[in-house]
Structure 1
Amino acid sequence: MSCSITLKKISYKNENRQLFSNIDLNVGHQEKVAIIGANGVGKSTLLKIIAGLKDSYEGELQLFHNPILSKKEYNKFRSDVGYLPQDVNDYFLCPIVIEDVMFNLRAKGMNKEEAYHKAILILENLGISHLKSRVILELSGGEQKIVALAGILITQPKILLLDEPTNALDFNTEKRIIDILNSIKKSMIIVSHHKSFIEKLAPTVYKLEKSGLEKI
C-alpha cells in the first residue's frame, strides 16, 4: 500500500518536558486513522508536526515517500495537506461564508467567477449552501466547523488532518460531519476523544503515550 504519511522516531520536547518520543506511523493511501490519548499527551502537537506547523522535533516526517527536512521542502506538498484545527474561531480570513470558502482559490490566482462557482458546489455538497451569505461569526460552532471544512476541501487536498472535529457539537451536526467524512476518499488522521465518533469513521485507532503510539 502506498503511504501518504510516514513518521519515523518522531520526538518532541515542550520547553523542558519530553512530550512524546519514538513515534512511528504509516498512513496508507485513502486510509482513515484515529489517534486517541489522555489530555496533555500531545495529540494536537503531533498533528501540527504532520501539518508542517511545528519544526522543532526530532525524527523524520515523510509525505508521499518524500523526506521533509525543512519548511521549504514541506511547502512543495502544502496544498496536498488540509488541516482543521480544534478551534476554528481564528481560522477564517473573510467575514462572509462564500468569500471565505473562495479565498484559497482566489489567492492561487483563480478568477472570481470560477472560484465562486466552485465554492457554491462545495457548499451544496456539504449541505450548507443556505449559509453562503451569512456572517461567519454569527454561525453556530457546528456550522463554523463545516464552513472551515469547505474551505479546506475546495482546494482538493490528498490528506486531511482533523483535530477534534466534533468537539462541542450537537448530535445532528456531529452526524452530518460523520456522513461528510465517510463520503470522502482521502487519507485522514483524526484526533478525537469521542469513542462513538471514531468507531463510525476510522477502522484503525492508535493511542498516543509518552513512549510512542500503540495500535488498539
Structure 2
Amino acid sequence: MTTFAIAHGGGDVGWSWHLVAQALEAKGHTTIAPDLPIEDEQKDLTDWATALVDALPSTKDVVVVGHSFGGLVAPLAAAQINAKALVYVTAMLPTPGEPPNDWWANTGYEDPGLEDAFFHDVPPHLAAEAQKRERGMAENAMAKPWPLTAMPDVPTHFILCTEDRFFTPTFMRKVIATRLSNTKPVELQAGHYAPLSKPQELADQLATYA
C-alpha cells in the first residue's frame, strides 16, 4: 500500500498527525510524520525535506503531504523521490527563489484578526496537548530563497479548509489561483488544524490519492 510522508507545519511536531496516521493505517497504508529539525539554525528547508525522506521505509509509492508551513517543505521532498503525488493541506505554496520571510507580503496576506485562529474547532484536550508541544523556528531557513527552479512534476492536489481562520478560504483561493492554477482545490469543512479536528475526514480524502 501507499506510504504517506507528512511535513508538519511551522512550530509544530509530527504528533499533530497521529490521528490521521491511525485512520490511514486502518486502511492499510503507512504514515511517517517525523519531527523536522525546524529549530536548528544550521539547517534549511532542504535539510528539513531530507529529514522527511530519510524517515521513509522506502521511496516507492509515496504520497508527500505538506500542512501549513510544511507546504514549503513537501515539494522539496517530493522532488527528491519523484513522489506518487503531492498534497497541500491548507498550506503555503512556494515559488522558486522566494524566501519564506517574503511569502506573506508577496501573497498579500493580512492577519484576519479572528480569535483563536488555530484551535477553535479542535477538541480542548488535543488543543492543549498541541500547544504544549509547540517549538521555535530557526531564522536561517526563513531567509534563504526557496531552492527549486520549478515545482516538481508530480500529480498535485490541494485540500482547502473552509473554516480556517488563519489562511481563510478567500485568501487561500487567491493564492491557489496564482501559484497552483492548474489545480482545483478539494474543500474540507475544518479549521487550520484539520489533522486534529477532522482526522477521519482528512484521512479519507488523502486515501483517494493513494
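Just so it is clear, none of the values below were taken in a lab; they were calculated from the coordinates. For clarity, every value in this text was computed on a predicted model and none was experimentally measured. Cβ atoms are built from the backbone, for glycine too; each structure is taken alone.
Suppose you compute distance in nm of label points 7 Å out along Cα→Cβ at positions 170 and 194 for every structure in 1, 2: which one lands on 2.1?
On the way: 1: 1.4; 2: 2.1.
Working through the options, I get structure 2.
When mean count of other Cβ atoms within 10 Å over residues 98-105 is calculated for each of the structures 1, 2, which structure yields the highest value?
Result for mean count of other Cβ atoms within 10 Å over residues 98-105 over 1, 2: largest is 1.
Consider the structures 1, 2: one of them gives 26 for relative contact order in percent (Cα under 8 Å, 6 or more apart) as calculated from the coordinates. Say which. Show your work: numbers first, answer last.
Working: 1: 31; 2: 26.
Corresponding structure: 2.
One of 1, 2 was used to compute Cα Rg over 2.2 N^0.38 Å, and the answer was 1.02. Which one was it? Could the numbers behind the result be given before it?
Values: 1: 1.02; 2: 0.93.
It must be structure 1, since only it matches.
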